[in-house]
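Participant: The structures come next, written out as structure tokens.
No value in this document is a laboratory result; all are computed from the given coordinates. Every value quoted in this text rests on a predicted model; they were computed, and no experiment measured them. Cβ atoms are built from the backbone, for glycine too; each structure is taken alone.
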Structure 1
Amino acid sequence: MSEWSVKRFRDFVKLNRGFDLPNDQMLEGQYPVVASTNIKGYHNKYKINPPAVVTGRSGSLGTVQYINDKCVPLNTTLYIKDFKGNNPKFVYYFLQTMHLEAFNSGAGVPTLNQNHLHSVKLKVPTLPTQTRIADILSAYDDAIENNNRRIALLEKAAHQLYREWFVRMRFPEHENVKIVGGLPEGWEVAKVASVVTLSRGHDLPIASMIGDKYPVVGSSGVIGLHKASTTKPPVITLGRSGSVGSPNFYDCECWVHNTAIYAKKLNADPFWIFYMLCQIDYSNLVGGSAVPTLNRNHVEAQKIAVPPKDVQGKFGEIISSLFMQKTNMTKQSQNLARQRDLLLPRLMSGKLEV
């Protein structure tokens with residue numbers, strides 16, 4: 001700890017407000033446009049050079065992002081204008097331990113108050129120690145990012161296989177199958193309802209989520225954990241309100257939230273059903289004047305080309321293997337994230353020497 005010194009936040013880094021960029025002035029390009037919690041889009045011009053460390057200024061506070069590209073931090077963010085000789089990756093990790101959401105000064109819209117931050121006392125190590133700490137934590141994030149890239153490739157391969165077999169009709173031995181009425185023999189045109197029965201999810205206020213056994217899945221993914229489940233795997237969901245459409249596949253028991261629609265009854269291979277649902281354009285199936293809402297009856301009424309069970313099964317066998325790899329990598333990443341999060345406060349407080 002002799003290598004650590006106490007300094008004020010204003011002597012550690014300098015924050016600057018992000019830049020105005022209305023949606024109608026965002027022109028398609030290569031540079032990330034950084035909002036308070038994520039990358040909102042891409043623009044044809046940039047404002048700052050990498051590395052960029054960005055956090056929320058208004059709206060959502062507390063999330064810290066590291067962008068290793070030229071980018072545009074929006075006016076809802078603060079970015080590090082001057083690292084004052086500190087390791088940028090260390091700064092990124094250090095800010096995560098400061099709980100910046102606690103410096104809210106907004107009465108209505110949460111707003112990060114820089115003035116409150118300036119005088120905060122910090123215990124900071126020397127640059128060599130900062131670099132060692134950043135390298136340790138980065139190793140975990142790099143491994144997680146590598147898994148994410150591999151998962152993305154697996155997902156891309158699965159979608160490409162579906163299109164090859166069931167859109168281009170180049171399924172195994174397709175050349176030996178006669179075309180009857182524009183479809184391979186044994187195929188039929190039917191409604192979605194013939195292969196899957198959809199149902200609305202179940203009410204569960206966030207305050208009522210108890211326990212940590214089963215994921216609670218909403219319109220675009222997992223939103224929490226609960227002690228009970230509503231359906232057994234495989235679980236296929238569609239966003240009902242909020243993120244409309246957005247098919248998701250889960251291989252575990254889940255509580256399906258009322259912001260989602262789920263496959264209550266499957267009359268075909270689950271993987272084929274999932275990727276079939278991924279092909280539907282849901283933009284024309286939405287109702288609701290205030291909050292866009294997906295009507296499951298409209299989805300079930302869509303006409304699709306249904307292949308024979310044996311072709312579905314062969315597709316399912318291949319996709320099952322890809323999903324197993326994806327599941328294993330997802331679990332690896334979750335374990336890596338837990339280990340990193342345990343190390344983070346200990347390294348940043350100096351309790352764990354490097």
Structure 2
Amino acid sequence: MFNGNIGLNQERVQDLERLLLTAWEQKQFAGAAWAIVRHGNLAANGVLGTEGIGDDLPITDETLFDLASLTKPVATASTALCLIDRGEMLLGDDVRRYFPEAAPHWTDVTLRHLLTHTSGLPPYAPLYETRRGGEAIRDGILELEMKAAPGEKYAYSCLGYILMQHVIQAITGESLAKVASDLVFEPLGMGSTGYCPDPDGPARIASAGRCPHRDKALHGEVHDPVAWGAGGVSGNAGLFAPLQDVCKFGAALLDRGASSIGRVFSPAAANLMLTNQIDPAVGGHSIGLFTFPNLMLPRGDLLPRSSVGHTGFTGTSLVLAPELDCGAVLLTNCLVHSSDKGAFFRTRRRFHTLVGAAIGA
């Protein structure tokens with residue numbers, strides 16, 4: 001679909017479609033769904049390929065994808081912003097306020113540090129190998145040694161967002177799955193977004209590919225092993241959503257927290273997700289998203305430096321350019337054919353470069 005009234009260059013959009021078709025033919029992914037949102041409207045979108053499971057059903061704009069680390073902004077950070085808006089928590093709160101049993105080396109680590117990956121936690125720990133269940137994994141994180149003083153270094157880590165999930169649960173007395181649904185997904189009309197979809201239910205679900213830790217192809221089961229060890233609901237991964245719902249989330253952020261059916265958080269709270277919240281000498285991260293100069297932000301070469309976004313290990317991405325009032329979503333299952341994602345990473349950056357070219361033209 002191409003909406004010529006939104007101000008995109010059709011030739012560049014066609015280049016984008018050819019890029020994705022070539023990548024699909026090269027088996028960089030089994031299927032993909034993509035969209036460009038501008039001025040609150042769907043400017044262009046498309047689907048190609050299949051779900052990557054035995055029946056080989058085609059991708060639609062309603063197909064659920066394992067969002068992987070897009071869970072961090074879409075569920076965890078956005079829910080945190082809602083709680084901040086309600087005065088129920090502060091970014092400057094010490095982690096030990098919520099977990100007094102935490103070891104002394106957690107002193108001075110705040111929720112802001114968790115949400116911006118500056119807590120000093122290591123990038124990763126295979127806690128799923130020895131622990132099962134969310135509380136056991138939480139306790140394992142609290143026992144880890146820090147690799148840096150809080151605020152000293154930027155180290156992208158799933159562990160801080162898993163712990164943030166438990167902060168949210170401590171505040172609300174409810175699971176992250178329910179709180180995110182009540183405060184974010186339902187108000188935005190994201191009715192198909194959630195954790196632990198039923199693989200035998202009516203929803204179409206793209207395979208996330210083969211997981212080496214479970215030695216099977218995954219369909220409706222989270223790919224991330226730590227989220228799997230926690231039971232599927234986690235602050236770092238586990239969310240499933242279709243293209244149209246991720247577009248609604250991106251459009252609401254571009255509109256500073258509002259949507260056509262209601263406001264999710266205040267413009268001031270939205271700004272916390274749309275702008276860098278750490279010292280640029282340390283890195284670039286907002287409350288939930290990569291920002292310049294973070295090299296993990298796949299904005300390509302033409303979207304402005306003020307762009308923000310996030311990626312997911314399974315082949316998903318959301319990039320927003322607030323100064324252009326534009327957002328781009330790319331959902332794929334890039335692990336179906338191979339675990340080597342080098343070619344796909346380049347394709348993803350070329351995709352977002354073409355989005356920039358389509359707007360700039």
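Participant: Given a value of 6.4 for distance in nm of label points 7 Å out along Cα→Cβ at positions 100 and 180, calculated from one of 1, 2, which structure does it belong to?
Facilitator: Going label by label, the one that fits is 1.
Participant: Looking just at Kirkwood radius over Cα pairs in Å, which of the labels 1, 2 belongs to the structure with the highest value?
Facilitator: 1
Participant: For relative contact order in percent (Cα under 8 Å, 6 or more apart), the calculated result is 14, so let me know which of 1, 2 that is.
Facilitator: 1
Participant: Work out which structure the value 23.6 belongs to, where mean count of other Cβ atoms within 10 Å over residues 220-227 was derived from one of 1, 2.
Facilitator: Of the structures listed, the value fits 2.
Participant: Okay, next question. Matching task: 24.4 is the computed value of mean count of other Cβ atoms within 10 Å over residues 156-163. Pick the structure from 1, 2.
Facilitator: 2
Participant: Can you spot which of 1, 2 the value -8500 was calculated from, given it is helix-only ellipticity at 222 nm (-39500 (n - 2.57) for each DSSP H run of 4 or more, over all residues; to 500)?
Facilitator: The structure behind it is 2.
Participant: Out of 1, 2, which structure matches 3.0 when distance in nm of label points 7 Å out along Cα→Cβ at positions 76 and 252 is calculated?
Facilitator: Of the options listed, only 1 reproduces it.
Participant: On to the next question. Using distance in nm of label points 7 Å out along Cα→Cβ at positions 308 and 332 as the calculated read-out, with 3.9 as its value, let me know the right label among 1, 2.
Facilitator: Traced to structure 1.
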